[in-house]
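Asker: Below you'll find the structures, each written out as structure tokens.
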Structure I
Amino acid sequence: MKFKESKQFMCGYLPLKTANARFVDPNQKLTNQIYSKLSEQGFRRSGNYIYTPSCRSCAACVPVRLRIKDFNMRRRHRRTLKLNQDITILQVEPHFDSSYFDLYKEYQLRRHDSELTSISPSEYMNFLASEWCQTIFIEFRLKKKLVAVSVFDRLNNSLSAVYTFYKIDLLQRSLGQLAILTQIDIAAKNDLSYLYLGYWIEKSAKMNYKNDYSPMEYFHNGVWTDKHL
């Protein structure tokens, strides 16, 4: 397997920090099997790229995964499920849908004040889906109105959360949490071992939501462990 190093860029999580990434050479043929194996080594997918942080002066990004069979359902999780019993949840194949796209741009603007509102439909689809892996979209509807979309990949013995976006006007419904709970339920029903939740950064407020799920495993020095070092 051949890898390449990215050019240095500004970190999106820690202020005034620069970052680097190590990624699989895109000229190589990729498969869901390769992706599954690399996920076990802390890699993630973005579009057709498989990458992992490779910062020269920082090791704050820690790959994390939730152990499905031992998932600890908390009181707040039960409240979220009860509050959203009126939401219809449907798994669909990856496809372009203008209502999804509009919700994505609205979410980027209102949640992140992001320039991604100018993203093209092809760029949007290239970010969420891939030519070589098994990606699934989940749509959440309230009275037939789209309120959230969550994207995940199906790996050999796990799921990998890719991205979730939702109506900011419905923050009280905790739709981001509902999306993760839905993925946990899908993984459990398919007798899968893990849900990969990307990278956790202790000093990043954007990552705090991942502390709500346990038991979490952390990838340190080539080994998954129950404890954050």
Structure II
Amino acid sequence: MSTNKLVFDIETVGESFDSFDETTQKTLTRWIKKESKNEEEYQEALKDLKEGLGFSPLTAEIVAIGTLDYEKNQGGIYFQAPGETIPDFTEDGIKYKQMTEKEMLEYFWKEIAPKYQEFISFNGRQFDGPFMMIRSAYHGIRPTRNLSESRYLYQQRSCVHIDLVDQLTFQGNLMKKGSLHMWSRLFGIKSPKEDGVSGDEVANLFKNKKYIEIAKYNSGDLRATRELYEKWEKYLSL
């Protein structure tokens, strides 16, 4: 029996370190202060810490959620654009719609997730899934799927979540994990980075109000993940 498959991906942006209260700043910098041998090392470690705030739901928020129906090859990008009013638009089978973080999470869990039995991601079991679930709890929203269950498919109960990082590395047996760009390069898939944007630049784009650029970068991630899934399914899903 065929199942409905959904490719998904998120973009996140960290809070400003300077906006944190003193206790939070001390908590975040405690270990780098202990491990830095001098002020120069500390400042370098502090820079890395600030740039990494977007990777934790404790210090960051979701600024875009991308979804792509695998069979239809159509989907939606729901994105934040604070202070802006951007009309909905559709491009290459993707509908773009401005929402707040809370609105996009509510829409995902109530309107999108229930329609699908299989979810496809790149590193979504360790990052996107738990990030979405924790940010949902923050907003008082209960997820309708557990997107962070076991990396072993036979142990998953809430839904089937094929995280291509797990599958392509044979559940971690491959020594080097590899980025989406590197896997795309290997299989001749257009990398999202080919258009000049990378995940590391999302924070600066958001700061400079380049909201549509972030949304379109997210779309590139979805397309690459879909094509990578096809390679895995055809040649490696043993």
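Read the figures in this text as sums done on the coordinates, not as results from a lab. Model, not experiment: these values are computed from the prediction. Cβ atoms are built from the backbone, for glycine too; each structure is taken alone.
Asker: Using the calculated result 3.9 for distance in nm of label points 7 Å out along Cα→Cβ at positions 82 and 130, pick out the matching structure from I, II.
Answerer: I
Asker: Same structure again: Could you figure out which one of I, II the value 3.9 for distance in nm of label points 7 Å out along Cα→Cβ at positions 146 and 194 was computed from?
Answerer: Derived from the structure labelled II.
Asker: For mean count of other Cβ atoms within 10 Å over residues 74-81, which of I, II scores largest?
Answerer: Biggest value here belongs to II.
Asker: Kindly point out which one of I, II the value 48, 40, 36 was derived from, the read-out being Cα extents along the principal axes in Å.
Answerer: I
Asker: The value -7500 for helix-only ellipticity at 222 nm (-39500 (n - 2.57) for each DSSP H run of 4 or more, over all residues; to 500) was derived from one model only; which of I, II is it?
Answerer: Source structure for this number: I.
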